[in-house]
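Trainee: Following are the structures in question.
Throughout, read-outs are computed from the coordinates displayed, never taken from laboratory work. A quick note: this is a predicted structure, and the numbers were derived from the prediction, not measured. Cβ atoms are built from the backbone, for glycine too; each structure is taken alone.
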Structure P
Amino acid sequence: MKPDEEGVRMYRFDGQTADVDYPCGLRGISNPAFLTSDSTGNRIYAIGDDEGKSSTANALLFDKESGLLSLLNSQSTDGELPIYITLSPKEYFVLTANYKGGSITVFSQDKKGKLQRDTKIIRFAGNGPNKKRQEQSHLHCVTFTPDGKFLLATDLGTDCIYLFPIGKRPEAGKAHSLLDESRVVRIQMDSGSGPRHICFHPNGRFAYLISELSGKITVFSYNEGKLERLQTIVCDPFVAEGNADIHVSSDGKFLYASKHLKEDGIIVYSIDSQKGTLVQIGFQPTGLYPRSFAISPDGCYLAVVCRDANCIQIFERNRNTGLLKNTGKNIRLERPAFVKFL
């Protein structure tokens, strides 16, 4: 996606009919493969990468009444191929995981949401046994724990999860104050597993890691910065190295995971309310390469980005059983990468 094309597009979604219309798009960002929003939904943050020529974090404004997007500003990540972006718990800072750069970039922002040049870059080293995919560190996800006390970072290249404590006195405008690097904890996962994304249960007690290369999901208990493994299950029996996205429903009853490259689709799991462990209850075929997906705020729909099918598929979600049903109301666009409900 070139800068002169509408890389970020905003659609109106009708929660009664699943109909979609397209009010606007935004040019100026190359290949925006991931985005997030603040708690108000008025500020949006997107990554961009111009095939290695420039890698950026971008701050946008969203007018909910008109549906219009505007670009506030952009800053270099100083790390090649940013692939994930998130906000700190108090929303003073923006962080990116830089896949090819093997790094995390921390940005401060001003009161209007503009990203500042004041940055902190944390670089990682190492490799894994998969010589094709793990020749170096590849940061894939950065997310904060539900208690707001730690940052979790997954490194696909070294089979690690890093836990960074939040600094004792994070100061707005000072990116270096956010994380305490001196007390970072490194959790070594299975060799060659390729940790990709991690998400938390709404109760904050359980975490779920999807590993791209091993085709597995690992369940953890979480308490005060400590992760303890509870369960590891096979998500992709073909081990096609295509495990992708993972999310828990807002009621905490179901977990969804996407996989591609062989028998593309969404796997549906029920979650044990006491133990947090998983049991597979369904599988929903999708279009080719379901790279990411999102559950609507009311829990009634699940939208899947099918990159190689050039569409976003809309599935109706049964909130009682957790199972999915294709509405047939696809959004057609070329090679989509990410979807999010606001």
Structure Q
Amino acid sequence: MLPLGGEVLAPMACDRKGLTYASAGVDESRAERAIEALRRAAEKTYDRGVLSGIGPFAAVYRLPSGERVVASCDGVGTKMLLARKHRALRGVGVDVVAMCANDVASVGGRPLLFLDYVAMERLSPEEIAEVAEGMAEGCKEAGCALIGGETAEMPGFYRPEALELVGFCVGLLEADPPLGPERVRSGDVLVGLPSSGPHSNGFSLIRRVLEQAPKLGRRMEEILRPTRIYVRQVLALLGDGLLHAAAHITGGGIPGNLVRVLPHGLRAVVRKEAWEVPGLFREIQRLGGVDEEEMFKVFNMGVGMILVVPKEGLRKALRLLEGMGEEPFVVGEIVEGERGVELA
């Protein structure tokens, strides 16, 4: 078995075809099969308290007291390799909180607690301290407490360049029912919130493009910007009754994440001309020869969160977001039709 933390990349795709996530070593179909195996095992443990398990952005569990807790787990993937190489570890500390807290908020949860798992071949107290400062910064922004975790030194298991970082976030559900398919209606409007860059997804492909076109490295500061935290924005709209669903745009891009909030019989139409895709993504696309469809499946393309807002509340929602310093933009709408996401 290969040591964890440094995946074996597939042979370089030829220039004629351009790069894909698969040619960068990420097999999405294999991941789907693994998740399905985990789902089958998990469902054997469910009791009456489980309101939603694997599938939504975060799981929801009803306590005997009636309160509903929300839980999410995520990591920063191979972004860590670039962050460590370029001494930008505080940023990935923010990233791991953002990836989990945004998922909790996406179902209508208020993050309360955060735990971490940090592991290396040989522990580096200085690097771990930098990561911890980033996690503390992210937790303050998300409104949750960093209450503990696990730190492991595992010689012979991790490669020397690897630093494994995983987060776990627990919150309380403030939406009844949870944000998602049960609330979404035909005529709802899709409102995008800008991302700060790739956030924490697509880095296996970015690293492959860097191998092929090192000049992309001049944009490293932009590439490594921390993932934005959208908790305050989501909870503000929820509190004013202006939100039906929220899609955190992570791995799978807009199509792979927006579909998760759609019920059967409704379709999301996203108009690509509604926003200007940041230049970084266009440069990745050009230097790697990545086609448009693949780009939208791998990256957020400048949209970090999509909010599904009732049409009658759109103006109020936009004003509220703008008052919080956001720059929201309408990206599409919900229509009747076969369940799915259409990039128009």
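Trainee: Match the computed value 4.8 of distance in nm of label points 7 Å out along Cα→Cβ at positions 191 and 327 to one of the structures P, Q, and report its label.
Mentor: Comparing all candidates, it corresponds to P.
Trainee: If you don't mind, another one. Assign the value 0, calculated as helix-only ellipticity at 222 nm (-39500 (n - 2.57) for each DSSP H run of 4 or more, over all residues; to 500), to the correct structure from P, Q.
Mentor: Going label by label, the one that fits is P.
Trainee: Output the label of whichever structure in P, Q has the greatest value of mean count of other Cβ atoms within 10 Å over residues 71-78.
Mentor: Q
Trainee: Work out the source of 10.7 here, i.e. which of P, Q gives that when mean projected area of the Cα convex hull in nm², for residues 143-246 alone is computed.
Mentor: It must be structure Q, since only it matches.
Trainee: If relative contact order in percent (Cα under 8 Å, 6 or more apart) is computed to be 8, which of P, Q is the source?
Mentor: P
Trainee: Comparing FRET efficiency 1/(1 + (r/R0)^6) of positions 31 and 239 (r between Cβ atoms, R0 = 25 Å, to 0.05) across P, Q, which structure shows the greatest value?
Mentor: Largest value of FRET efficiency 1/(1 + (r/R0)^6) of positions 31 and 239 (r between Cβ atoms, R0 = 25 Å, to 0.05): P.
Trainee: A further question follows. Check the numbers for distance in nm of label points 7 Å out along Cα→Cβ at positions 87 and 295 across P, Q and tell me which is largest.
Mentor: The structure with the largest value is Q.
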